[in-house]
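What follows are several structures.
What follows draws every value from the coordinates through simple rules; no lab data is involved. Being a predicted model, the structure only gives us computed values, none of them experimental. Cβ atoms are built from the backbone, for glycine too; each structure is taken alone.
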Structure P
Amino acid sequence: MTNSMLLNQARQRLQSVAPLNLRVERVALQAALGRVLAESVVSQIDIPPADNSAMDGFALCYQDLQKTSELPISQRIPAGVKAQPLLAGTAARIFTGANIPAGADTVIIQENCEYDSERVRVMQTSTPMGANIRPKGQDITCHAQVAERGTKLTAVDLSLLASIGVHEVNVYEPLKVAIFSTGNELVEPGTPLQEGQIYNSNRALLMGLCAELDCQVVDCGIVEDTLEATKRALSDAAEQAHLILSSGGVSVGEEDHVRPALESLGSLDMWRVQIKPGKPVAYGKINNTYFLGLPGNPVSSFVVFQLLGVPLMQTLQAQNCKEPEYYSVLAGFDKPATKREEYIRVKLKRNERSELVAECFANSSSGVMSSLSWADGLVRHDIDQAIEKGKAVPFFPLKQAMM
């Protein structure tokens, strides 16, 4: 067990764990949003299934157009209607999405034609052969892989699968995540505060974050600050979930019992990560259940969840993991070099040259939850590097900002 490690080392360790042997479920496509594919999907058809028109216009044989600019109209082909073979020396009135008739190889858009119900005159003869035709299989070819195992399905993925006729998919069961908070000072909202008490905001935070990741949440409530209560909570949670998330109790104070409780029931494989906010982090296992202990301060808990919790949860679900995506913005502030990788809450603004500038929140305390509501994202402050106003810095978005 390593006492302290860099964030990248911690992330690599969490992403190296073996995926859980999650149950595979077959569900209707409409019920698969947010679920993780348990097997890749291969198309059994071409998309489009036949050559079709990309525009409203006239389908004809290019060689006929080289002989004359005026052709009789032999048929009308709306989308969804079976086309008849094109009579030689004629044109077909055709509409967007309609299949190209045999014998035609070019579509002239209607804006470049003069026409009535019987004849069409092509006013622009420079159109190349094959123009305005979407060829069979242009989007997807038969037997091509359309969705990879481990893909977390989005609305776009569902649309793509529907386009090839898929109506059911095999997905993994949702990850079950047990959540509890530690601290005798915590009470739930709706209860009048007594002296020394605070409301438990981390419960709402972690339950919401897990719900956004389409996990099944097991709410274990608030655990009192005793070793026995903490061990009991961990043991009960391990029987109900694939992963336990706790907030608080992972530091080294006399009332911090998560670490010794975890060591007595299972294994502690990581403790402390060189990041700010969020240094106290505990990771381990109880039997076959993974555990991630987050700091008690809400901003720290949020940051650690985003940087370490998300990749761990993706890995456990055999989900295709991606490295955090950073954007380059300009710093609107100065910061001296740091000994821990720091994540600074910022809001983006545009300067007079329309460049994105990151302005930091006035209070950097890890207990100021209003700063996260205010922030568009986090600026990463690398170890031993100073931040200079006007220089480029890496930005991690937390919401749809002005990118």
Structure Q
Amino acid sequence: MQNLQTQLRTQMDSMPVVDVHTHIGGRGLRQARTLADIVSYHWLHLELYRAGADAPDTLAASNPDLYMEKVAPFFKDIRNTSNHYVMITMLRDLYGFKDRTITEDNWKALDKEVRKRAGSTAWISEVLDRAKVKKLTVAFKDGMPTKEDRYIPYEYGEYLFSPTTGARIAELTEKSGIKPTNKDELKQAIDKQIASLKKEHNVGALHVWPRDNWQYRRCHEEDVNLLMIKVKVNRALTQEEDDRLISYAADCTAEAAAKHGMTIQLFHGMDFYSERAPVAIASYWDPGFLRSIPKFASSHPNTQLDIFLATRIPSHESASIARMNRNISLSGAWWHGFTPSTLVTFFKDRLELLPHTSWNAFFSDGYIAEWIYAKLLLTKNCLSCALATQVEQGYLTADDALDVAQKLLHDNAYRIYGLK
């Protein structure tokens, strides 16, 4: 099977790609200025922390040399991780790195190579072109790197979907110009803001990470006014009350998103476990959350939902949910789900259960162009593995596998996200 997988993987390198979710431009960066900008990416930084590195990720920006001195001794201890693999492969491809890993003796020379490109405004496009990433989403608040239509703006939409705190109500008020105090004003504010995002900025998607144990519940409209009063005076809602108010706002958001052709990206599978680790969120999932999504989707058949999972446990269940609902798709793997075994599990479940037109293989979650390139490497490796298994077992032909790969890496995103 290795030969077939290698053949498929090699041919994938010539395929165009759509990255349906990035954070490029987040934290003020679009490309690496120093080696520290690359290795402090929080997915990797957490592994260095666990290995014993004592350096906050903020040090990477304020004192990159000191940051590298503190973390360099610990790369040898994370050589086995998937994030290390994609980082080293990316450094070899883009910067000519030759060694097995970063060490105290070699990081300065590598840092010089990274800094050589730091001032090049063409470097982002060069990296994306080498990866054949034709389109990618960028948070509207972080700004588009250029005016070319390669970049698709999205909005952090939690203040629309889950306006259950004073802070989120204030954000909705500031952006929409309407201060909602009752159900009608809440709907008006959501409708107005989504219409404005589309008309003024051509926003194509909403990023939504709801409460991880939220359950969609039909909310009687007369209850919404009472719940809004509670939020206004900063009274804590019970979990059921929070569910109901989110559900009402989610209904309003879904209706407006359908009207303006926006896809809602639903993130699930992470929770805050402690305050000790530098990024203290780990894999988690709630069966009630997942099992209520079909009810939400069925209530809004014209609204496209794209689910991003961070843990493999609900993989089969999420695929079966997407199988029953034409307006639910699945994309890639999020956070701690971005490992070879999890990606292959995701891809095999989806290949066996879903039409190959109904899901996307890739989103990077990358903050700089280099990490978009890096994470595509593992995605292609795992997709070729899953497809090769299908071919070896007689479920697909090799030609089928290549056709499916093209759809999963590129074509499907155009339809699911309404791209031109």
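For FRET efficiency 1/(1 + (r/R0)^6) of positions 44 and 124 (r between Cβ atoms, R0 = 25 Å, to 0.05), the calculated result is 0.80, so let me know which of P, Q that is.
Q
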> Where does the value 16 come from, among P, Q, when relative contact order in percent (Cα under 8 Å, 6 or more apart) is the thing being computed?
Replying inline: P
> So Rg/Rh (Cα atoms, Kirkwood Rh), for residues 52-155 alone, computed for just one structure, reads 1.12; which one of P, Q is that?
Replying inline: P
>> So if we calculate mean count of other Cβ atoms within 10 Å over residues 172-179 for every structure here (P, Q), which label has the highest result?
In response: P
> To which of P, Q does the computed value -0.45, -1.32 (log10 I(q)/I(0) by the Debye sum over Cα atoms at q = 0.08, 0.14 Å⁻¹) belong?
Replying inline: Q
>> Between P, Q, which one scores greatest on distance in nm of label points 7 Å out along Cα→Cβ at positions 20 and 292?
In response: Q
> From which structure (P, Q) was helix-only ellipticity at 222 nm (-39500 (n - 2.57) for each DSSP H run of 4 or more, over all residues; to 500) calculated, if the value obtained is -15500?
Replying inline: Q
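A value of 1.5 was derived for distance in nm of label points 7 Å out along Cα→Cβ at positions 204 and 364; which structure in P, Q was it taken from?
Derived from Q, not from the others.
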>> Tell me which structure, out of P, Q, gives 0.10 once FRET efficiency 1/(1 + (r/R0)^6) of positions 132 and 332 (r between Cβ atoms, R0 = 35 Å, to 0.05) is calculated.
In response: P
>> For mean count of other Cβ atoms within 10 Å over residues 12-19, which structure out of P, Q has the highest calculated value?
In response: Q
> Where does the value 1.25 come from, among P, Q, when Cα Rg over 2.2 N^0.38 Å, for residues 212-299 alone is the thing being computed?
Replying inline: Q
